[in-house]
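Multiple structures are listed underneath, in structure tokens.
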Structure 1
Amino acid sequence: MAPSHSFTTILLVRHGATATTGTVLPGRAPGLHLAERGAAQAQAVAQRIGELAKKPVALYVSPLERARETAAPIAKSLGLRAVTERGLLECDFGTWTGKKLGLLQRKAEWNAVQHSPSTFRFPEGESFSEMQQRIWVTLEKLATRHRNRTIVVVSHADPIKAAVTYAQGVPLDLFQRTVISTCSVSAIGFTDSTPVVLTVNSTQSLRELSPS
């Protein structure tokens, strides 16, 4: 009997833009909703995902409002129920949560955040290494649950960035070199051996998304 091979595709969607995107480190603070632009982005990404030939069979979402609001039109487009998954949460920024980025960038620790994140833990929060392990374990669990299918997860920039770079074998200290825009789609294929990165930070059509 020939050996079986699997290929499970996970589409990683960053939530849409909020009123503070790019100016504040929101973290896990509650009550942050999509801005008008973010809501439009969510509708657009739902349409792009809906055009896929291989329809996703499940949708998982971070518990935070901005992620759930992004997932809503995707769920409607695919006829799926969005399932909350805590492993998709934003990094826990601890006491940096809600601070303006302009102020944080003046801190001495900011250099470590940008250039040696594997050494950094947010005060009273999570380390980048813990975040990366958390998101990867979560994605592996979901890939096993939906073997040979396509699923969608809605999460946040840093966890998605950490997952994509891990799949590529990029050291965590270089993960800040990857950009994950609001409502972009990145895709990882989970196989019986090594993961395959299909696309990163896509804001265009996904119709031809497939391994070569």
Structure 2
Amino acid sequence: MIRRPMSDNPPSSPDFTGTGLACRRGERLVFAGLDFAVPASGALVLVGPNGSGKSSLLRVMAGLTPPEAGRLAWDGVALKEDPQAHRARLHFIGHSDALKPVLSAAEMLGFWAGMRGGGDVAAALARFGLSAAAPFPCRYLSAGQRRRLALARLVASPAPLWLLDEPTTGLDTEATAQLMAAIAAHRRDGGCVVLSTHAPLDLPGAASLSLADFRPRRGLAA
């Protein structure tokens, strides 16, 4: 079930919606009958045990995995009508940091930003405490620095939809606070965020969705 925050004026027309979604991984139906709605400036937190389908749902939302059933829409328009436009409006950050070892942190972030028309690389590095690491090849970065660099692409170039799979993995308290500040700024500007997590996060007004609530019945899983 989706648990929505209490509000005197709930949004009437969500920007990003899914209806009746199902996902199959191999021979297994991971979830079925799943609905969600994320309005502009909204946040949706995906929770559930390992294997419940959080990563699978994020990949479906990103257009990387076609749903077994159901409909995804942006402002009421089905994503299948223009999948390229959907890819252009989102940042998806999964478990892999996807760094080139020989490129410097600044070059790597510049490459990502350039793919979306450019952006303020220096400001993005500073937001995640990586200014001093900018000239160093990615192979010399610590695990935490690598994760922060992957997340810095969120602010290096604009995209209205952020899809984040366990984004705080490998982050210390300070880096987690930097990420929360970036998410808050993104939401203030009208952006929306969907993320999976096993840890409590400071996301005021966020809705939550438990993937365990959408496990298919035994008869449907075959």
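Brief remarks on what is shown
- Test item: distance in nm of label points 7 Å out along Cα→Cβ at positions 103 and 135 calculated as 2.6, pick one of 1, 2: 1
- Origin of the derived value 0.15 (FRET efficiency 1/(1 + (r/R0)^6) of positions 31 and 127 (r between Cβ atoms, R0 = 25 Å, to 0.05); candidates 1, 2): 2
- For 34 (percent of Cα pairs over 27 Å apart, calculated) the corresponding structure among 1, 2: 2
- When FRET efficiency 1/(1 + (r/R0)^6) of positions 23 and 79 (r between Cβ atoms, R0 = 25 Å, to 0.05) is calculated for each of the structures 1, 2, the largest result comes from 2.
- Structure responsible for 13, 43, 29, 13, 2, with P(r) over Cα pairs in 10 Å bins from 0, in percent, for residues 63-182 alone calculated and labels 1, 2 on offer: 2
Just so you know, all these numbers are worked out from the coordinates, no wet-lab data involved. Note that the coordinates shown come from a computational prediction; the quantities given were computed from them, not determined experimentally. Cβ atoms are built from the backbone, for glycine too; each structure is taken alone.
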